[in-house]
1. Thinking of 1, 2, which structure, once Cα extents along the principal axes in Å is computed, gives back 65, 36, 32?
2. 1, 2: which one has mean count of other Cβ atoms within 10 Å over residues 27-34, as calculated, at 23.0?
3. Figure out for me which of the structures 1, 2 the number 0.95 belongs to, where FRET efficiency 1/(1 + (r/R0)^6) of positions 131 and 147 (r between Cβ atoms, R0 = 25 Å, to 0.05) was derived from the coordinates.
4. Which one of 1, 2 has helix-only ellipticity at 222 nm (-39500 (n - 2.57) for each DSSP H run of 4 or more, over all residues; to 500), as calculated from the coordinates, equal to -14500?
5. Given 13.3, 37 as the derived value for Rg and Dmax of the Cα atoms in Å, for residues 67-154 alone, which of the supplied structures 1, 2 does it correspond to?
6. Who wins on FRET efficiency 1/(1 + (r/R0)^6) of positions 99 and 171 (r between Cβ atoms, R0 = 35 Å, to 0.05) among 1, 2, i.e. which is largest?
Structure 1
Amino acid sequence: MKLDARFETSAFAPAGFPRWRRAEVALAGRSNVGKSSLLNALAQQHGLARTSRTPGRTRCINFFTAADNLALVDLPGFGYARMPRDMAHEIGKLMRDYLDRRRELAGLVLLIDARRGPGGEERDLVGIAREHRVAVIVAATKCDKLKRSERSAALARVEPLGTQAILCSARTGEGIDDLRRAILAIAHDAAVDHS
C-alpha cells in the first residue's frame, strides 16, 4: 500500500491552488508537531517534505499528488513560530481561504502531539472541517515518547474532538499504516460521491 507521492506546487495565494479533480486530504497542526516528518513517513519517502530544526518554516500551502485520485496538502503550522504579526495574519487568511473555499478538500488530518492534547486552534479547525462536511482524522503524533501507562490518557485527551485518534510515530512507524489506510478511504469515498 504505497502512495507514490510527488511534490506538485506551493501556493502563496488562492490563485496558486492547482486545478484538478483530485480528492485533497490536508495535514494541519502546530508548527512543532512533526507534520513534515509524518508526511514523509506516509509517503515512505525521506525527503518529500522538508523538515527543519526551526518549527514554522512552512509559510505557504504545499500540494503533493499521491495515488490515482488523491492529493496530500501540507498546511502551514500554527501557534509556535516566531514571525511578524502581519505575516502570521496573511498565513492565517490563506489557510482560512483554503479550508472555506476549496471544493476538492475531502479530509483533514489534524496532528496533535500525543503528550499535549488539543488546544483552542485544534478545536476551531475541527469545527471548520465539520461545518464544511470534511472528514476529520486525528493523528496523535510522537507516541513513541509516551510511556505505555500514558497511552490511554493521551487518547482520552482527544475524545472531546469527537473523533478517535490514531497514535502514530514518524520515527518508529507505529500507526502510519493505519493513518495511510484512513486517508485512502477518504479519497475512495470522495471518488464514489463524485462518480
Structure 2
Amino acid sequence: MFQTAMSHDFSAPISIPLSKTKIFLIFLGSLLFVILSSWILLSERSDPVLHSVKAKIAAVVGIAFFGFGGIYAAGKLADRKPGLIIDSEGIIDNSSAVAAGRVRWDDMTGLTVSKIQSTRFLNILVRSPQACLEGKSRLMKLAGAANIKMTGTPINISSNALKIKFDDLVRLINEAAIAHSNRMPHSEDDQADADR
C-alpha cells in the first residue's frame, strides 16, 4: 500500500551519507571474528572440539568471510561518496560491497522487505533481474544470483552502513517512487513479516 503523504521535497536529489560509526563497528566486529577464527585454526590445545575437522573448516570460512568484511569496511571508512542518492532518474546505491549502482525508476516494479537473521533488507524488484547483473564482476554476479533466489531481486539494501533508520529508508524510497510517477507498492504485509 502506498503512503500518500509526502514528507520530503523530491525536486532536488537527496543524498544519504554513509555512517562511519556503523561502518567502524562492522570493521571491529569483523576483526574480532578474524582473530577468534585464527585462534581456533592455530590452536594446539588438546581440546577435541577445537581440533575437529569441522572446527578447522569453520575457522577457515570465518577468516575468509570476516576478512572480506573487514577489508570492505576499511575501504568504506575512506569512501567519501554518499551511501545512497535518490534523484529524478532513480537511485544510486553505494551502500555495500555488492551495491547495485544506478537503478532507474522505469526499471523498478515494486518494493518488499525481507529479513535475514537480524538484518532487514529493502528489496527493489526490477523488470529484468538478470539484466541488472550484466557487466558486473564475478563476485557481484554470484551475490546477485543468490539474492534473486532468496528475494526475487539482485537489489537488496540495508541501512547497516547508512545514516538513516531502516523504516525511514523504506518510506523515503517509497515516497520518491510515487513522486516520480512510478507506481511501486510497498507491501505492509512484507513489512510486518520482517518486523517479526
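1. Here the read-out was taken from 2.
2. Checking each candidate, the match is 1.
3. Structure 2 accounts for this read-out.
4. Computing helix-only ellipticity at 222 nm (-39500 (n - 2.57) for each DSSP H run of 4 or more, over all residues; to 500) on every structure in 1, 2 gives -14500 only for 2.
5. So the calculation was done on 2.
6. Between 1, 2, the highest calculated value is found for 2.
Only the coordinates and a few stated rules stand behind these numbers; no lab work does. Keep in mind it's a predicted model, so treat the numbers as computed, not measured. Cβ atoms are built from the backbone, for glycine too; each structure is taken alone.
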